[in-house]
Structure 1
């Protein structure tokens, strides 16, 4: 299944990094966030990617054109480095289409501009290039196929430190509690779409804020509740958190390193 990744944003809330590199290239360990997400999808057999580029498009193209396999794979070197035999590779099976979709385009408009690249596929996936999860992807896809919906979006519990306040009209507070225990669900990315979505998109429109409310009214929007691990790497603080998880050996999103009864799962 094809995977459309929205890589054109400027990452204004992560300025310490995004002034030097586009947000999808902000590093987590030796590889950028975008790589971790693509590795996740490829683990489940979805390795045909369409990158919707905008801000920092040249740097993203150069990263893959100059990709260094030895950073994350074992290899054998002989003849003083003249001959290098890779024991594992990341990109051999990956197909990556790079499409410039505008510097300031809304997400829905970026999707509209890659329509020709998913024409005829029936169902495909899309995502932002800044959220990591341990979601079991086949379960999301199966639920989408079982429902009469054009779109299925993954929803997660909020991960912020805000508190929800419930008060009456006079201002008397009835309850204060963490937002992540409030029963609320937020957009977590990891979206499955049918091609019919292109008949619903309007020019220069956001996908979730513009198109999805209309789908919901028509009964064509489904959600998949993921109660496991998820984080949106949207700020410097969140980037530092995932970096610490990676360095401490607890990166929950690296599903490609898992085994179940001795076998990859």
Structure 2
């Protein structure tokens, strides 16, 4: 029996294989280049401290910290945070990793900017949860601070079956995916089946279902307003490249730049 992963239930066994899967598929340095371009364009001074929501195994956090930012990463998955802390120690960079719910957290401090990368915002499957998250971010941002985050674009959703295969020095991995989209709730659910192997021997097998809410830009503008933010811009994105290209109907990943009112 697989596990259903939502905003209420963090990554479990998937955390072990996360970096193995996404290494080379996501351009983390390119993402940080884009964030810095946003900061230069929209802020008068370079932000000193950054809050990362849904930080996962810390790839964006480590890249930001190596460029001199003071970074705090927040995530619900203790498994992913353990990996993130281990990577930070190995890289000899200082990042504060905190376990928490991005709908309701209190870090007792404020930040210059906040980010939420690679679609993590979509795990807030209810509009009310998205607003709660924005209000929590609002409380932790200084006036005029930026919140830069990614969401999946409803008009471009095309659920389908897919598969992933990769062999590394210690093991290989197969991931089978089956997507379903609920037009009423605008939630895209993807059922994943994982098989880790070495030679002809299966080392691990498990299933998880990930449910993510999709949005339109106009819908997101209204949600931002309710959370105390103003939408500055929305740009087309992919895991490999973030640019200042405008969002089109077939744009699946959208990067939002919002300013705290």
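Please treat every number below as a calculation from the coordinates, not as lab data. For clarity, every value in this text was computed on a predicted model and none was experimentally measured. Cβ atoms are built from the backbone, for glycine too; each structure is taken alone.
Where does the value -0.45, -0.56, -0.79, -0.93 come from, among 1, 2, when log10 I(q)/I(0) by the Debye sum over Cα atoms at q = 0.09, 0.10, 0.12, 0.13 Å⁻¹ is the thing being computed?
Details: 1: -0.45, -0.56, -0.79, -0.93; 2: -0.39, -0.48, -0.70, -0.83.
Attributed to the structure labelled 1.
Once mean count of other Cβ atoms within 10 Å over residues 119-126 is calculated for every structure in 1, 2, which label goes with the largest value? It would help to have the intermediate numbers written out before the result.
Numbers: 1: 15.4; 2: 21.5.
For this comparison of mean count of other Cβ atoms within 10 Å over residues 119-126, the top structure is 2.
One of 1, 2 was used to compute relative contact order in percent (Cα under 8 Å, 6 or more apart), and the answer was 20. Which one was it?
Numbers: 1: 24; 2: 20.
The structure behind it is 2.
For helix-only ellipticity at 222 nm (-39500 (n - 2.57) for each DSSP H run of 4 or more, over all residues; to 500), the calculated result is -8500, so let me know which of 1, 2 that is. Working shown, then result.
Details: 1: -6000; 2: -8500.
The correct label is 2.
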